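Following this line, the structures themselves.
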Structure P
Amino acid sequence: MSFRNLTEKKLSSETIFEGRLLTLCKDTVMLSDGKITGREYVRHVGAVCIVPITENDRVVVERQYRYPIGRVTLEVPAGKLNGREEDPEKAARRELLEETGAEAGELIYMGEFYPAAAYTDEIIHLYLARELTFGEAHPDEGEFLRVDLMPLDDLVAEILNGNVPDAKTQAAVLRAYLMLRAGRKD
């Protein structure tokens, strides 16, 4: 088997749609074998996802109706960046406070998550929030959430049983769970 350069070269780009949340693009690219093809993809400003865990190993979770799939989902707090230049940690602290009323004394970066790299450049920055203090939530206008606490072990079991279909929640909670069980904080 021969290995070749896997990089594709953009030849042209066209914006098909530009909205508040996303932009749909259509590019013409040259493949590594010299053939020309098209690529359609979604550009996204980026987002954060936070796994807030209390001192007694309970996760702050949310239930929210998700219009594209027509159902209420169980998720951890998350939200989009206010711009590509916004500091993800600042966004994580803002979203955690707005959605749940919680503030984190310790916020641990757990890495990047690309939810669908085949068709979007969206990157979600994952965080573990500890040393929580609670105040009043201030959700965005039109954002309706039911916030609850769930034991971490129960949430992991729900994920493994297929009852939490949200990808970012699965990735973030399982990563946090494994980090905590291994005693890591980096």
Structure Q
Amino acid sequence: MAIKADKWIRRMALEHRMIEPFVDEQVREGVVSYGLSSYGYDIRVADEFKVFTNVYNSLIDPKHFDPRSFVDIKADHCIVPPNSFALARTIEYFRIPRDVLTVCLGKSTYARCGIIVNVTPFEPEWEGFVTLEISNTTPLPAKVYANEGIAQVLFFQSDEPCERSYKDKKGKYQAQHGVTLPKI
């Protein structure tokens, strides 16, 4: 008999430290919601942001990334310039089991304001704080609230563990802390 998704997530978070800190219910009052949901977990954005700037006319090159392309901000909110983006990280630290893959999707509250959140899947045995890319697709400045929901993580469990995990591959973003810039 299969167990309900929310019960599985709760058990994995509490017994196996899959999500820390873990909020056992959906927090909604006066905030963009976060915490345990029916089939996933709504993650929060921390108060550390790297906002894209073109002050130095840098070229965005993932093989030779210039960290001067960003301005560091630590605040209870972030203003993302029009048609630009910011990097941020989650409050939650994840430890993904060997038989689980996740997909992360932006929350509809932000999407309805033209703010798109992009995150790659969390591979089996990946762990760390999630680096988020927050794009403002509008011609106006957009406000993102720290310590509130930003995206939802959906968990997919396989019938058996993967043959080669992110940890086995010695993935370059393993156990990342803070907002992590591109690496080669």
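No lab work stands behind these numbers, since they all come straight from the coordinates. Computed from a prediction, not measured in an experiment: that's the story for all the values here. Cβ atoms are built from the backbone, for glycine too; each structure is taken alone.
For structures P, Q, which has the highest computed value of percent of Cα pairs over 20 Å apart, for residues 65-128 alone?
Q
Give the label, chosen from P, Q, of the structure having the highest value of distance in nm of label points 7 Å out along Cα→Cβ at positions 81 and 169. Write down the numbers at each step before the final one.
Values: P: 2.5; Q: 3.4.
Structure Q comes out on top.
Say we calculate distance in nm of label points 7 Å out along Cα→Cβ at positions 41 and 145 for every structure; which of P, Q gives the highest result?
Comparing P, Q by distance in nm of label points 7 Å out along Cα→Cβ at positions 41 and 145, the maximum is at P.
Just checking, which of P, Q has the largest value of volume of the Cα convex hull per residue in Å³, for residues 17-88 alone?
On the way: P: 176; Q: 157.
Largest value of volume of the Cα convex hull per residue in Å³, for residues 17-88 alone: P.
So percent of Cα pairs over 30 Å apart, computed for just one structure, reads 28; which one of P, Q is that? Each step should come with its number before you reach the end.
Values: P: 28; Q: 20.
Checking each candidate, the match is P.
Going by distance in nm of label points 7 Å out along Cα→Cβ at positions 105 and 137, which of structures P, Q comes out largest?
P
Can you spot which of P, Q the value -2500 was calculated from, given it is helix-only ellipticity at 222 nm (-39500 (n - 2.57) for each DSSP H run of 4 or more, over all residues; to 500)?
On the way: P: -6500; Q: -2500.
Computed on structure Q.
Which structure, out of P, Q, was relative contact order in percent (Cα under 8 Å, 6 or more apart) calculated from, if the result is 21? Mind showing how you got there, number by number?
Values: P: 21; Q: 26.
Derived from P, not from the others.
Work out which structure the value 5.4 belongs to, where distance in nm of label points 7 Å out along Cα→Cβ at positions 33 and 97 was derived from one of P, Q.
Derived from the structure labelled P.
Comparing distance in nm of label points 7 Å out along Cα→Cβ at positions 25 and 161 across P, Q, which structure shows the greatest value?
Sorting by distance in nm of label points 7 Å out along Cα→Cβ at positions 25 and 161 in descending order puts P first.
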